[in-house]
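Values quoted throughout were computed directly from the atomic coordinates according to the rules given, and no laboratory measurement underlies them. The structure presented is a predicted model; accordingly, all values stated were derived computationally and were not measured. Cβ atoms are built from the backbone, for glycine too; each structure is taken alone.
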Structure 1
Amino acid sequence: MKQIAIIAPTASGKTALSINIAHKTNSIILSLDSLSIYKEIDIASAKPTIQERDGIKHFGIDEIYPNEHFDVMNFIDIYKKAYNYAKENGKNLIIVGGTGFYLKTLIDGISYIPKLSTKNQNILNDKLKKFTPQELWEYLNRIDNKYMVNIKPNDIYRIEKALGIYLQTKQKPSEFFQQNPPQPIIKDIQLFQIIWDTDILRERIALRTKNMIKDKLIDEVIYLEKKYTRAIPPMNSIGIKETLEFLDGKISKQQLTQKITISTAQLAKRQRTFNKNQFDNIISDKLNNLDTKILNYFSKI
């Protein structure tokens, strides 16, 4: 069984390439996309349709509803399901998408986090109610400046995690993580990257945005708002938040297209920077050439 990841900025053609490769290499696909994970968010996520998936088994698409919680630990569970399915069925695994943070976590691993006792969970919940994130950050910073220096005072997720570790173990978080280093989840994977000229990628993003609006993105957002309200995290995603501005009468339809295109291009730049800084041992090439390199990799014993 072989595992590869195809990474690249949004609108690079990763989906079509991965499905084509999957057919030729007896592979299944794990989507590496933080929005495709949700059911009912189809157009804004640009997830492949059932027809576009072309009979290839996919994981990481339509896994949960938009009002359900999802984080990197949930993604790790989905990866394990995909891996076990591939292994049990004699398949290879292709991981594809733009959420590089998830892939980075799979490669680098994640530290063991102790389960809180009922008593400590109640103490934690009480502190979260009584104190602001800034106050909790200051409290933890006095205890463990070494760890908290890299955490922002509004990062409630990491503040809560650090406080939970301190309550349960009586150790400074920095000491705990030193004694419990991350364990890699994926130990053998080859990364492939699609390269695009910035201007051409921008044109692809603009075209995809126009097609999304043509494919009734606005209707999808109206449905999502009516069913789930604006309070859920996915409603702040690119494509959805700009459409809500349009529905509020703040921007025109032409401005809607422009704003989504600009936001998506900015996302693509961030994705490119992240991939460059976080990953090593990447085989990169233009879209038309990369399929040959991937197939050559699979053909090696």
Structure 2
Amino acid sequence: MTARVLEAVPNFSEGRDLGVLRAIVDAVEHAGARVLDASADPDHNRSVVTFIGEPVTVEDAALAAARVAVETIDLRTHEGVHPRIGALDVLPFVPLSGLTLSDACVVAHRAGDRLAAELGLPVFYYGEASQPRGRGLAELRRGGFEQLVDAWPADRQPDRLPTDWSRPGAHPSAGAVCVGARDLLLAWNVVVDHIPVDTASAIAAQLRESGGGVPGLRALALELPRRNAVQISMNLEDVERAAPMEVFRLLERAIAEAGGRVRETEVIGLIPDRLLADAAADRLRMDRSAEPRMLSRRLAEYLAERADDGSAAATPGSRMQ
């Protein structure tokens, strides 16, 4: 029997108070999900937690984490370089084993209903969970929390609102949440030297899909004041359709032509196998902590433990590539 394993990768608008991140991780683990990775960035002022488990367990864990976020994060005093509209800003569900994207959509919609009903959060659906499918995060986060807190723009009405919601806009401190279903993606940041942020912005615009560049690539340039650095932050939504190393080569070439160089690459969350194939870690200037964060390795460990416990017997599928 193939184990049913769902992944959630919520993003929270807090990257400086590590006590909040610890409380979120504790809530996820207490709900029974397996935390695979948790990271915080003070310039983005954002944290990302990756966890897996049976669908119902992952759904419950996501709600538990959201409750901590609503209780501890106040967007009225939040500042950071990354776009955001919510304390729990983004909640994607990803099918890993024994599940389909349709299954992930069911969980996303159920979680969205609960976020509205139980926590009083307005909900937008995105990705495969939206109608029509494929709604992007950039359009939902345009203008940030500040754009939504007083009134909903005419082109952005929430998909779910709490019962008896009387406000004209988002939750006053927790904003709104984007809930989605998607396949595996590669979330990575490239720190560059010797070029200003406006040049990096032009490079990001040239490379991303919306600018006629790489299919499935989302990219934006950010200035990181605490690190005194410029960063190009990217999501590659299909690592089979567009090879990560080819994207990196295009990026590196454009940076060099502008007089800069790549200082380092940071992968957010778990690492798709495709990225580390063919000694890519050396080429990307990634540190040696990368290999233990390979998604297929962590999933195989999880499934092996479940098989030993007699709860399931399964092997990782092709979705790990």
Structure 3
Amino acid sequence: MEQRDIIIIGSGPAGLTAAIYSARAGYRPLVIEGPAGGQLLTTTDIENFPGFSEGISGPELIENMKRQAQRFGTEFLMKEVTVVDLKVYPFRIQAEDIDFLAKSLIIATGARAKYLDLPSIEAFRGRGVSACATCDGFFFRDSILYVIGGGDTAAEEALFLTKYAKIVNIVHRRDKLRAEKYMQERLFNNPKINIIWDSVVEEIKGSKTGGVEGIVLRNIKTGEVTERAADGIFMGIGHSPATDLFRGQIDLDEHGYIICSEGAKTSVKGVFAAGDVRDPHFRQAVAAAGTGCKAAIEADRFLQDSILLP
């Protein structure tokens, strides 16, 4: 069984930044990629990542970071981690049919935005259907937008989108919102926000060339079905951190996000977390990259301290 000083699970901006810093520190980190690139692979244009004055596509940014990590000696394994045992040391990591031992582990498995389970939603992802207002709102100036959901995520998305949109319609399946009271007040007081109560999405309409062009809604109380014009649809039904492998082994908050103390330290010594798997608030590539840097530095300090122990 091969032993590594640093193993990184995840190959989004957090995991790749951790790899760059770990490799530059003289280690030979192994990145177990899993679903490579994370959410950025479904983001067509990124215009707020520092250093790219003309913008860059999500896949291109990930490829650039991967090449940079490889240049310094990072190794990549295109397999999915199936078992993690943090109760033994070195930690045991099983990636499908291969077992590894890790003296330090950086978890950068990310979080997945929740999407409605509709074929038409999937068909227009990245072409008018999004789950990140701060990433994509800029592209919808003077547009008619819809945000699906009724909690804090939906409220935050809707309020942000009013910076650009002509009108933002919140579609909620109930007759009252679940968002915090102060958020609800902000929604009700914003003239650009309209709330469509007791309704669910039946279908997204559009074309291959034009993207999203309409939305079909059904009122769950009356059964009435209506089709409305739409330029963009934003999911506001939350995110799910990819932490199932670590449940019962590491401290998680009530929503399943990894709890970190100073820097990137988790409740298990020698295990660090970076990116959206520990961040329910910001969900930005640059924020994920920053925590990837912290995790790599913390892992280096842990390994250096371990050498000094008797």
Subject >> For helix-only ellipticity at 222 nm (-39500 (n - 2.57) for each DSSP H run of 4 or more, over all residues; to 500) computed as -17000, the structure of 1, 2, 3 it came from >> reply: 1
Subject >> For mean count of other Cβ atoms within 10 Å over residues 128-135 computed as 22.6, the structure of 1, 2, 3 it came from >> reply: 3
Original post:
If we compute relative contact order in percent (Cα under 8 Å, 6 or more apart) for structures 1, 2, 3, which one ends up with the highest value?
Top reply: 1
Original post:
Given that distance in nm of label points 7 Å out along Cα→Cβ at positions 80 and 264, derived from a single structure, equals 1.9, which label among 1, 2, 3 identifies that structure?
Top reply: 2
